[in-house]
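Each structure below is given as structure tokens.
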Structure 1
Amino acid sequence: MDASFTITPRFSIKLLEKALRLYTPSLAEKPMAEFLADKCDDLGFENIHTDEVGNLIATMGSGSPRILLCGHMDTVPGKIKIRKEGDYLFGRGASDAKAPLMALLLAAATIQKNNGTIIFVGAVDEEGNATGIKNLAKQKMDIDYAIFGEPSGLRNVTIAYKGRIAINLKVNVGDSAHASAPWLAKNAIEESARFAAELKNSLEENQDGKSRGMLLTATITEIKGGDSHNVTPKECNTVIDIRIPVDMNCKMVGEKIASKVTEISQRQKVEAMYSVLDETEPFEAPLNSPLIRAFTLGVMDIEHTRPSLIRKTGTGDMNIVGSLWNIPIVTYGPGDPHASHTVDERVSMSEYLRGIEVLRNTLHHLKRLHDSKR
């Protein structure tokens with residue numbers, strides 16, 4: 001099929017609408033993978049297949065550079081009625097991240113033979129445990145550049161994400177008592193609350209004047225304790241989510257957690273231990289790469305202004321690949337990140353269409369800039 005003939009604004013919006021009609025929460029992405037495989041075939045992609053965890057992978061073009069375009073197929077749970085209101089298209093995944101995923105697909109479809117190789121990936125489980133990207137990261141794919149699709153807005157290019165350590169802190173006070181005589185034993189929930197607050201404060205101290213993107217943060221996200229309504233709890237588990245800026249790493253923060261847990265438990269005279277639930281290194285893309293320059297030109301072509309290079313406070317798929325592959329990587333896509341996961345998730349259709357144009361131009365600039373640096 002002639003890709004240039006099929007990729008009209010109407011076709012692009014219809015494609016996104018069809019994708020939104022597929023309900024694909026994490027680990028239920030198969031309908032989306034089948035839909036993408038069918039569309040990739042129509043658009044002239046080759047070697048279309050799913051890997052062992054369910055990622056959809058397809059190739060377009062040939063020669064260098066080799067560019068990975070990766071978006072995720074899954075959404076958070078919860079259905080939203082698909083509808084258009086003015087310029088907005090509503091639906092679960094409209095912003096996060098089916099609009100960026102479709103924009104990557106349609107931009108890739110414009111690449112001519114011998115103008116570089118695009119490896120397009122629809123990844124599974126990004127909103128869950130990152131099964132898809134972890135599997136992809138282990139493969140030797142010989143990639144020069146990577147672009148991940150997430151809603152950034154057209155004039156923002158995400159160059160950095162924080163890392164993350166999630167811990168489960170278990171406090172045991174050794175005994176319990178009847179609730180009518182609480183002085184007979186320490187209360188594990190109360191001790192845990194004090195313990196977690198002190199750990200949080202010690203991790204977050206001495207950061208005056210730093211931007212949010214450069215702050216180390218610790219947030220209590222779950223507390224579980226107690227066995228009965230009239231017995232003081234002997235044990236309590238607290239989950240703490242710690243986000244790590246790019247000027248730190250997991251080892252540094254992990255050592256501080258270990259020493260502080262020991263110190264606080266001795267001071268509070270309670271038994272405390274913790275386990276690491278998740279560990280992801282922070283990542284920042286090199287600012288002087290052809291990829292950043294290509295994006296600057298691509299955004300200027302369509303939006304007539306230079307993009308802002310932003311550091312996100314969250315943690316993304318590019319962290320996992322970035323630290324392993326050591327290549328220029330950015331995250332970009334149409335959509336408002338603040339609309340993600342909300343009950344009225346939506347995307348501006350005009351922004352989505354311009355996003356395709358930005359990505360298409362960026363890929364053409366990247367080929368030229370890559371060739372000129374060799």
Structure 2
Amino acid sequence: MSRAEAPSRTGGLAVPERFAPLLIEWQRQEGRSGLPWQLTHDPYRVWLSEVMLQQTQVGTVLSYYPRFLERFPDVSSLARASADEVMALWSGLGYYSRARNLHRCAQVVMGEHGGVFPETAERLQALPGIGASTAAAIAAFCHGERVSILDGNVRRVLSRLLAFDGDLAHAGPQRELWSLAQALLPRAPTHSDMTAYTQGLMDLGATVCLRTRPQCGQCPVQAVCRARESGQTQRYPVRTRRVLRRFETWWLLVAQDTSGGGQRRFWLERRPPVGIWAGLYCPPVFADEATLLASLEAPLREQLRALEPVAHSLTHRELRLHPLLLDLGEAARTVGLPPGQWVEATALAAHGLPAPVRQLLSTRV
């Protein structure tokens with residue numbers, strides 16, 4: 001590294017001062033610029049996009065974002081909505097606690113802030129479901145606050161840039177990396193600079209500094225990247241503790257009634273408020289086949305038909321779903337069924353259903 005780069009130091013680690021100017025220039029020339037949430041400084045719309053983009057690919061969000069805004073164009077309309085309306089629109093995006101927090105946050109903004117989002121990252125973090133990185137993104141994009149984001153992609157970018165050896169499985173190194181992220185911010189930035197810098201961090205992590213096979217030859221900050229200089233990009237970020245994936249098997253009682261002149265309806269229960277698919281609608285779930293069978297009277301057990309199992313991946317779980325179809329036809333009754341309610345097939349779109357359940361009921365039953 002040349003003398004001209006004159007890196008400053010934070011906590012004993014040199015911070016390349018050229019990083020921010022290089023990143024801003026690259027973002028303005030080659031970064032992503034046509035995404036719908038980039039065309040606004042409205043905190044509501046930026047907040048919505050940031051929440052949707054957590055753990056979700058941009059391509060998926062591009063289809064959900066306009067539909068959500070069409071139904072809920074502002075924080076007031078979202079706050080007034082029922083939980084079922086919100087969950088129905090969110091259905092398929094996964095990580096449903098985001099939708100519950102989104103709804104609750106809108107209500108808090110209306111009830112405690114007069115419908116106006118706080119302007120600083122510090123105050124934004126006090127709202128339900130808004131963490132430090134999301135708060136920083138809203139404050140930087142909407143108000144030009146000099147504050148850094150640090151989501152998973154950005155942790156990877158900065159860990160490689162600085163050859164940061166701290167174990168991010170622990171709180172201490174996470175706080176240290178936050179301090180370094182702040183030290184890397186552009187000096188005396190304009191609002192436009194903070195927008196380009198923040199978007200540049202996102203773009204770099206999403207399109208160039210990839211988890212596997214990073215595109216170092218295309219990186220705008222390769223000249224100041226210590227991991228590239230040492231040829232050890234895959235070493236960073238350091239995280240020694242890994243969350244083990246759990247495997248679970250669920251048995252689903254898919255009871256349908258076709259006695260209404262060809263109009264189908266399904267027997268669904270609302271999932272508990274805590275746990276997998278919390279608050280969503282789903283066919284009754286059982287831990288094993290024997291328990292499912294024991295819940296039914298003998299005549300109903302004889303009508304069961306096994307459907308093809310469904311594999312579904314969650315963040316730290318692998319679910320194996322075994323649906324058993326109970327076609328009640330003209331004999332449809334609620335007697336002998338687990339707690340639940342009939343939902344018309346034509347009304348499924350208005351209910352929050354997990355993606356594999358929606359697909360099961362719409363295409364395979």
Structure 3
Amino acid sequence: MRAVADYDEARVAAIARDVSEAIDRAAFDSGDWNDVPAALARAFPGSFGGFWNNNPYREELNFLAAHNIAPEFLKSYEEHFAFINPWTAFWEPIPNGTVAASEVVAPARTFDRTEFYNDWLKPQKDVEAATGLKLVGGRGEVVTFLLHYPLDKSDRYETAAVEVLKRVKNSVDRSITLARLLRNRSELAVSGAALLERPHCAAFVTDSARAVRDANAQATQLFSKGSPVFVRRGRVLLSDNDADTRFGQLLRNMGNAVDRERSILAFRGDSGSAWEVILAPLQASVGTPGILTLVPPQTLVLVLVTELKPMADDVPDLSNLAPLFGLTKSEIVFCRKLLAGESVTEIADSLKLSVETARTRMKAILHKTESPRQSHLMLLLSRLS
């Protein structure tokens with residue numbers, strides 16, 4: 001019987017066939033993605049296999065499949081070590097489709113003083129040597145399929161592992177290409193449907209990195225005016241700095257699944273008008289979850305932009321608020337100034353109040369109107385005016 005270490009042409013071809021078949025099964029939901037690194041690692045005793053999609057720019061591990069990595073090491077890689085892996089500096093710039101062996105291009109011992117080496121790689125017995133395949137997932141994603149094995153087995157494993165990965169490259173690339181196509185179609189369908197349902201206000205769809213994916217005519221007009229929202233270098237921004245900071249944080253939270261609820265913020269535009277911005281996360285539908293696991297759809301965010309107030313010289317008297325909420329005359333004056341686009345500091349100055357007194361009055365109004373924040377109050381005032 002032929003020894004396992006006898007990696008002749010027939011053996012290499014058989015391994016490549018097994019791995020390719022595992023890829024096809026996982027892509028079309030008749031198998032599991034963990035079977036892919038397993039098919040590779042089982043052919044090289046003492047090794048472990050890994051298959052992941054990492055976005056080093058945004059520190060996101062979008063997909064992870066592995067075989068023969070202890071659960072605690074797998075978890076720590078997913079939570080921390082994926083983002084400090086020194087091999088990333090090698091994989092990022094090299095051409096799509098490259099297959100490389102670490103002992104040839106970047107031996108682990110060259111970063112033996114790093115946290116990654118001493119706290120993650122070294123404790124996993126002797127698996128310092130590696131061979132990997134790099135493919136581009138899109139949007140800054142790097143898909144890596146690799147095999148780690150003992151240093152003393154490099155002479156026997158390296159050539160065969162390189163050849164196997166070269167032969168399965170097309171299978172992996174085909175799955176990634178199809179997944180990217182399905183992801184784009186899924187996201188376009190979701191964003192298009194969301195905009196179709198909002199024809200009466202400025203609406204656009206963005207991702208957590210502020211890239212505009214789609215926009216209706218009203219939103220496009222606002223972009224061209226440069227206020228209250230505008231696009232710079234492909235990224236959408238709000239004209240008010242404080243509101244823009246909050247806007248960016250909300251997008252990141254929704255993209256990272258920290259916040260799945262609708263959020264509202266309000267601010268004053270350059271022309272003095274007040275605006276409400278509503279953000280609502282959209283989840284792209286997954287028609288074929290197996291293959292889309294490899295390059296998962298991003299959480300998109302629907303953004304609605306509405307002007308809340310009339311111009312300052314056309315602000316209603318808001319006298320109807322007194323019986324509705326028990327507001328005093330001074331509080332109604334305060335509300336009128338808010339509706340006219342004045343900030344709390346500006347109101348304090350115009351009414352000759354201290355800023356602290358103005359803030360106290362604002363808190364009282366929020367309490368009486370049961371408004372959790374100023375943006376909700378502005379929406380209420382706009383609707384009741």
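Throughout, read-outs are computed from the coordinates displayed, never taken from laboratory work. Remember, it's a predicted structure, so these values are computed and weren't measured experimentally. Cβ atoms are built from the backbone, for glycine too; each structure is taken alone.
Quick notes on this structure:
- Entry that produces 36 once percent of Cα pairs over 36 Å apart is calculated, selected from 1, 2, 3: 2
- A value of 17.2 for mean count of other Cβ atoms within 10 Å over residues 91-98, calculated from one of 1, 2, 3, originates in structure 2.
- Test item: distance in nm of label points 7 Å out along Cα→Cβ at positions 83 and 139 calculated as 4.0, pick one of 1, 2, 3: 1
- Top of 1, 2, 3 by relative contact order in percent (Cα under 8 Å, 6 or more apart), largest first: 1
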